[in-house]
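Listed below are the structures to be examined.
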Structure P
């Protein structure tokens, strides 16, 4: 079945306004350093004892992948992790797929580590990770000799065939990326000769620092104003027992730090935080905004500068944040935007294009979240302006976290200082980087609590049915509504696409009714996860087989059982409100002009790297409309009580907010205000 990425129940949280914060705390270990500590420990002969390791889901994905590659890792009772290094070139082929969960850093660095090994590695992850492009790391690794087969040529699931004759490379980073730099350097470890990375703009240097700390042969120097980082490959370090302490994550420290700055009278101390200058762009920015941030007891641990940080509340003012600062604070822009919302005047954050390809489209998530809490923003290109309120943020919004841990935590911080409580639709993603977040914040004086799954929705029947022609926007809307309300989501069109794909795989024609019926009766859950379902040829097959009454009957029970889930469900298709769920509490029928829908589909396919002619899409949609509207079995028509919404001149956000407003006005099944009034 096609659910929102994790099929288990959402975990909404509500953050209430509170008074001042006080006390001291140690946030979890740095995620970037934790990934590298495990990977490089596997390459250094001897046992490395790692304390302070972040035990979030992302880092545990790295640990799991290393185990699959033959590395022995264990956690002692005192919390210290022991890693038995296998040495350079000592990993073996994994027996199964490497599931990297939500960890983009782990996936890209692990690809680099394995590129010079002569075996096949298959990488996958959750829905968020599978939506993030991998092309920028595949390109340099191909120069070593690795070959790839990826979904749409750049997305997970991805198969990488390593090489038994890796060639050293000199690679100039086309864009500032610590992940790409690190992947190349890790590939260089098991490649003969010298591998060099050239970066015009400095990026996080945790990999270089840790390579040097372990004793690998690495040099870092500036030539002609740019950095040259070189590693000599296939050289083991001396066998040794090592003790490595992972400092606290400055990206995680940002959340209690901003909360303390915003709440009058607060004073907290955050212990043992990494203050690597390539990671402290947020600290510098907050100081420029007037924040009181003080380093105590500066020292060095495992090659990284560390300090305790004292934070006192103060009045913030808006500033202009230069684009060149982005690499040192790319993960902190969501919480900076929260701080900017409370500042006096406008804060302009420049060069945020990278935020569009993080765990979510973070730039859009920031804009939507602030809007839900009464804060105005504006965007010009990749520059975001937050219009500060001078400390009076209304709050009260229900935020769509989009399975992004930093969006979830940022808006929980906003709720602590706003006038009204803020609810996050699903906080499960927080565990990827900050397990125990709510407990730590509450210990300092916060009040973050579990929220009812459907606190924003008061409906006697928890079903939202969305119908409409192809490319009218119903799928995008349905998924967002499911995330927002904590409902399960089923793309019913994928059922018919799965039938069509099964026919294509077995060489059957769509006109073979008996084969279509058999395929419908024998669908498996995993059939609905196949990336080929969006293929246009599969779509044409789906439109044909969906006209067979016997096929629709075979799938009807499945759909109705899905809709009956007590947690609530959102279904979209072409007969949800008329046949599948005629008693749904909310019925919507989305439409748009043929030309607008063709333009959307054309843009969508281009974004996926699929070259297709607009006129062919226009013709295909016209033919599909005719088939869907003229079929005898459940033709495409609005339910009599469905609300019609023409999305021709609307973007996805406008449609979403209109529908959310509508649903919030339905009480005991009675419609009080209709769309458009």
Structure Q
């Protein structure tokens, strides 16, 4: 066979005549992306992702079908070619609709593989579930109890009003309760690098954890008598028993290379400059421990919510009856305060909030349980001043009404003129938020929190930071997520690099509020079953003790709950070429705006799903069936915008396809796939 000479990206090559540019480039070791090319079938169309530029003609060519010619000079990776590929991918994404990743996983701040650990729990493999969980969540006992369940807020089960989300967080709780002490992560030997971590709360512990998984040792310096931070001193015993927290924290030192030193406060017992010089890196994870001001006259006669909880926690959750108690605030700390006051013996506990219940940031379950325990809620009320008369505390409040939305998206509370009223109380607790008490020597942002590079958690030189002291008061799982970024930033720093999260896209069918049940593709017929109900200890016991209020689901209960999961992520998410290339070329599903044609999907076959909304019309499945299997079961119908993949007369795929399935592995996007997930 005759030879030709071709130049690709400045490299000269002698190739056989008649070959495509794509195949010649492959022989030269030059990688060109392609979605529609398949060496098993003929080439008759192109997705244009494999585009290259012919320098002599100035034309852009699909390399999978364009034939190489003698003397051709090709650009395969120039910025112009890269931009053309990105455009081609943007066009494909503009018509591609599905759920790359389960919305629950996307919603999780720590990006835990939610669908996967729920599936493991459903199948009774709780040890495997714990292993999956701990890839991103080092504190599953705690988070399995106190997480606000971001994942459940985006669960596809929410689509219909009468349904409820899968009880996802309880899968973490059960897996951890069953196997936490026996499970130990695989980890390399220590590599000689050592990090000082200031703060032994969720963020500090998590930084140490993620570093240890890569062979880096840590010394954690905690200012309190015991580690745990807000988990120990801010979350009441009835939500998180401290013997469980002790068991959880003990695991960190068992990993080897992690040492916890208590009663060590930065600026007093340890100094930042000393840590910077003695350790390879420093992580600041000091939390947010300063109560926010009520901005009310005489508020010194009240006590900050977090300080009040800390005092009781330090006394092993024992304390004096606070008498008639008024808590100002609407978040989870406020709920912790009112419910703690009930348990300390108060018969009159009030929660005053300046908006309505609808706007309260506390979890609804916390509000409901507080109300069950006798807490009285007073909405549209805001404190104006606090005073003491004849030894009695008196708080003056304004009645409020809701005005226009503020920066948070909630309607702004506006005082009603001449509406002030007084209330007597024995204890007034301000639980309206917390701020960071930032140690000297740290860079601060305009909110008074530690100022960092959000890509890698780096503050300055070899100093990194994570947790509430960076974000402001947030949740435990958000602290864990920030800690992982800081740990990855430190690891990159050790290599003289800067960590930056890889670009990632996840095509979505849309937010559940805009969807109908018919918009989803189901691996199996959805189970119609109510969410498993929590089992509570008796109400009087809840009100008079700090015993944990709920019990962990049984394995049988969690298996039934797991059956409610739709398993709505893409079956091909781990091997989807469109997703891989779109991330490589920084394409985006919303880059090209316009209407999307929504096609019906086909789940009539017992083993195979055909989801036309994912199909990119590459034709690989049609040709495999026709040219390789010698069947004509699939083809395209209609034209232009209406083109879609179908069977003849829209019949279901025959049962015999179960024995073949040759088209399925050739689909680059999972539009055709087996029902069963690994």
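Bear in mind that the values in this text are calculations on the coordinates, not laboratory data. Note that the structure is predicted; figures quoted are calculated from it, not measured. Cβ atoms are built from the backbone, for glycine too; each structure is taken alone.
Here distance in nm of label points 7 Å out along Cα→Cβ at positions 350 and 390 is compared for structures P, Q. The highest value is that of P. Please state which of the structures P, Q yields 1.10 when Cα Rg over 2.2 N^0.38 Å, for residues 302-421 alone is computed from it. Clearly, the read-out refers to Q. I have 16.2 for mean count of other Cβ atoms within 10 Å over residues 214-221, calculated from one of the structures P, Q. Which structure is it? Of the options listed, only P reproduces it. Given that Kirkwood radius over Cα pairs in Å, for residues 238-605 alone, derived from a single structure, equals 23.3, which label among P, Q identifies that structure? Among P, Q, the structure yielding 23.3 for Kirkwood radius over Cα pairs in Å, for residues 238-605 alone is P. State the single structure among P, Q that was used to calculate distance in nm of label points 7 Å out along Cα→Cβ at positions 318 and 630, giving 5.7. Of the structures listed, the value fits P.
Computing helix-only ellipticity at 222 nm (-39500 (n - 2.57) for each DSSP H run of 4 or more, over all residues; to 500) across structures P, Q gives -10500 for structure P.
Sorting P, Q by volume of the Cα convex hull per residue in Å³, for residues 94-285 alone from high to low puts Q first, with the largest value. Structures P, Q were compared on Kirkwood radius over Cα pairs in Å, and the highest value belongs to Q. Assign the value 12.5, calculated as mean count of other Cβ atoms within 10 Å over residues 222-229, to the correct structure from P, Q. Source structure: P.
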